[in-house]
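What follows is a set of structures for review.
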Structure P
Amino acid sequence: MFKTIILLVFSNIFMTFAWYGHLKNLKTKHIVIAILVSWGIAFFEYCLQVPANRIGSSYFTLSQLKVIQEIITMIVFAIFAALYMKAPLTKNLLFAGLCLVAAAYFIFQDNRPIN
């Protein structure tokens, strides 16, 4: 179970850099360069994310894996935005994070299908 979380954290670090790092590092480069660099970084994301989800599917439902992924994404993004991009953290980001806490609460409750 913890292996899944660790792999998803590192996967999200790569994903965040692939999606947003070019805004700082490659802003003056041609868009094709930014795309190719981002694809290169995203390759490592998938090398971690695919095994994380395969391992995690033994412990979690598909919906639980998705919510876990989104929570990790928000935490990694907030750290990335503040430390790397020097963007201010806002109360709206905090409120969005709290909504994900609520999502986690509900997704780990009784998991019976809707009839």
Structure Q
Amino acid sequence: MNLISQPLTLTVLLLLLSNLFMSFAWYGHLKNLAHQPWYIAALASWAIALCEYLLQVPANRIGYTVLSLAQLKILQEVLTLLVFVPFAVLYMQQPLKWDYLYAALCLMGAVYFTFRT
């Protein structure tokens, strides 16, 4: 079976892309549209968020076939952090902080407790 066709792999890929779009929808306007009225930023964010939802909804539907709801949520949070940290550092030019590592360690605890059998 092709690795991309497996539900968990496809779920992870779709959620990674979804999180990339959502990072831009939620925070990209702070850099790109800072001098525009808020409603312009909101409209641009909604347009980007539509793309995010076109990836996120199928990802959750596929993921729910092999994961519990709690597992799907924790997976989403881990992927959010994996996407957000490079986005914050590379695109938004925020300093890399030890707090990101501490947050990741906390999420690893959440992963352990949610995925243990």
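Laboratory data are not the source of any read-out in this text; all were calculated from the coordinates shown. Given the structure is predicted, the values throughout are model-derived calculations rather than measurements. Cβ atoms are built from the backbone, for glycine too; each structure is taken alone.
Values for this structure:
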{"item": "Structures P, Q, by FRET efficiency 1/(1 + (r/R0)^6) of positions 27 and 59 (r between Cβ atoms, R0 = 35 Å, to 0.05): label with the highest value", "result": "Q"}
{"item": "Value 14.9, calculated as mean count of other Cβ atoms within 10 Å over residues 19-26, assigned to which of P, Q", "result": "P"}
{"item": "With volume of the Cα convex hull per residue in Å³, for residues 43-98 alone derived as 98, matching label from P, Q", "result": "Q"}
